[in-house]
Structure I
Amino acid sequence: MSELKIDVDRETAKGRYANMAVISHTANEFLIDFALLQPQGPALVVSRIITSPAHAKALLNSLAENIRRYEEAYGPIEGFEGFSKKGWGQA
């Protein structure tokens, strides 16, 4: 497979910080809301991704592989124990 080339406009390339995600689904699609949770108010959704179940599963597998590589290089990711599935925003 050849290298995939992706164009990113300047605004998108800046990225958005999120410290919370809420995931929900229908029979045909997954919705992932990335949000910024601040102490002084409600969580603000900074980005919403809508994708197919197949792409959601591919994302899951890719994320798992990248976390495995990260932990192999830098050690275990600490602090996750405090998040329950519901606490991390699974709808």
Structure II
Amino acid sequence: MAVNEVVKITSKGQCTLPVEIRRDLSLGKDSYLYVTRLGRLIVMKKVDELSLNDISATLQSLAKKRGTTRNLLMREVERAREKQSKAQAHRSY
């Protein structure tokens, strides 16, 4: 069902989704939306409808923009593991 309405962006960057859309998609107070830009279009999708591929594509895009490489990520994971291991060893004394 197509809903065509103009919504206003507030000074805080917020907008109100039309009630018909919120009702049809069961969007409530604590619902989350995935937001992306496709050219000049803004696309929103309920988070519970995201696939693993959607999430992976988003993370890959963010990593590329920030210059995060697989090697850098693996080093950070290893550091976190070492830190956790040391903390567990310290607690066992």
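A value of 17.4 for Kirkwood radius over Cα pairs in Å, calculated from one of I, II, originates in structure II. Figure out for me which of the structures I, II the number -15000 belongs to, where helix-only ellipticity at 222 nm (-39500 (n - 2.57) for each DSSP H run of 4 or more, over all residues; to 500) was derived from the coordinates. This value belongs to structure II.
Source structure of the calculated read-out (FRET efficiency 1/(1 + (r/R0)^6) of positions 46 and 78 (r between Cβ atoms, R0 = 25 Å, to 0.05), 0.10) within I, II: II. Source structure of the calculated read-out (relative contact order in percent (Cα under 8 Å, 6 or more apart), 11) within I, II: II. Across the set I, II, FRET efficiency 1/(1 + (r/R0)^6) of positions 6 and 38 (r between Cβ atoms, R0 = 25 Å, to 0.05) reaches its highest value in structure II.
We did not get these values from a lab; they are worked out from the coordinates using the rules stated. What you see is a predicted model; the values in this text were computed from it and never measured. Cβ atoms are built from the backbone, for glycine too; each structure is taken alone.
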